[in-house]
Structure 1
């Protein structure tokens, strides 16, 4: 027996409003603090890999613990600000990824429920169309377009 109604928790209108406002607020804040890179710029500037992150972290450690060894050619105030911004973005990106996973899982269970209920309704529609109940033949004709591989008794041409 298939599982039905996996998505038992439903979002309320108030929760949708709050969620959308929070997202809008986050987008407003992010727009004010970031650059909107083109695809070419994203490719050119890229992202530093894990090994290079270790280089940056090591440089910061030396800067903090042994400043006598740092280059005078670096604006260390700017370096610290960039470092703090990287840490902020990295931790928030992790939280956003977790949120995306939650929202995706929420959608998956409701998609699953809708799809299986639609299949049950289609079976009922076929039954009622077979009894010549008004309207069901038209509904079946419309819905059967979503089942293109059923009812084909003609063998494939080879």
Structure 2
């Protein structure tokens, strides 16, 4: 089983510890957690480890962003190829729906993690799985497009094959 890295961006040490305990208990051996307390530190980690991060678990209320939407938009722009699961204490269904429409993989309420850790487990597993599948589909699509272009070039007398 491949171990995936979660980049947990959370300013509250108590909430970070809650997430770590939930992941360790309900997803043993599947995920390792790297914890950063703000966007700046998260960006630095992504810059040096972007191929290692499987999913970002993002608190919306961070000290170095203006709002929850700003936090998400900033991270989505900085790490567009890494799935983001929003982690928040807010119970704002409209914001949750809006962020999912803008590309968040899921939205997990921190207050429910203790009593229903399967919500976090499902969000992380599903986000990781969806992201891998989407990457596979994209690669197959790109391979088909390349093959089609080579065939068209061959039919027009261009007998060389691209590498």
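Nothing in this text is a laboratory measurement; each read-out follows from the coordinates by a stated rule. Treat the numbers as computed from the prediction; the structure is a model and nothing was measured. Cβ atoms are built from the backbone, for glycine too; each structure is taken alone.
Figure out for me which of the structures 1, 2 the number 2.9 belongs to, where distance in nm of label points 7 Å out along Cα→Cβ at positions 90 and 106 was derived from the coordinates. Walk me through the numbers on the way to the answer.
Numbers: 1: 2.9; 2: 2.0.
The structure behind it is 1.
Looking at structures 1, 2, which one was helix-only ellipticity at 222 nm (-39500 (n - 2.57) for each DSSP H run of 4 or more, over all residues; to 500) calculated from, given that it came out as -23500?
Numbers: 1: -23500; 2: -17500.
Computing helix-only ellipticity at 222 nm (-39500 (n - 2.57) for each DSSP H run of 4 or more, over all residues; to 500) on every structure in 1, 2 gives -23500 only for 1.
For relative contact order in percent (Cα under 8 Å, 6 or more apart), which of 1, 2 scores largest? All intermediate terms of the calculation are to be shown ahead of the outcome.
Values: 1: 30; 2: 20.
Evaluating relative contact order in percent (Cα under 8 Å, 6 or more apart) on every structure, the highest lands on 1.
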Ranked on distance in nm of label points 7 Å out along Cα→Cβ at positions 74 and 98, which label among 1, 2 comes first with the largest value?
1
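When Kirkwood radius over Cα pairs in Å, for residues 42-121 alone is computed for each of 1, 2, which one produces 13.0?
Details: 1: 16.5; 2: 13.0.
Traced to structure 2.
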Quick one: mean count of other Cβ atoms within 10 Å over residues 26-33 came out at 14.4 when computed from one of 1, 2, so which one is it?
2
Given that Rg and Dmax of the Cα atoms in Å, derived from a single structure, equals 28.2, 90, which label among 1, 2 identifies that structure?
1
The value 2.4 for distance in nm of label points 7 Å out along Cα→Cβ at positions 18 and 114 was derived from one model only; which of 1, 2 is it?
1
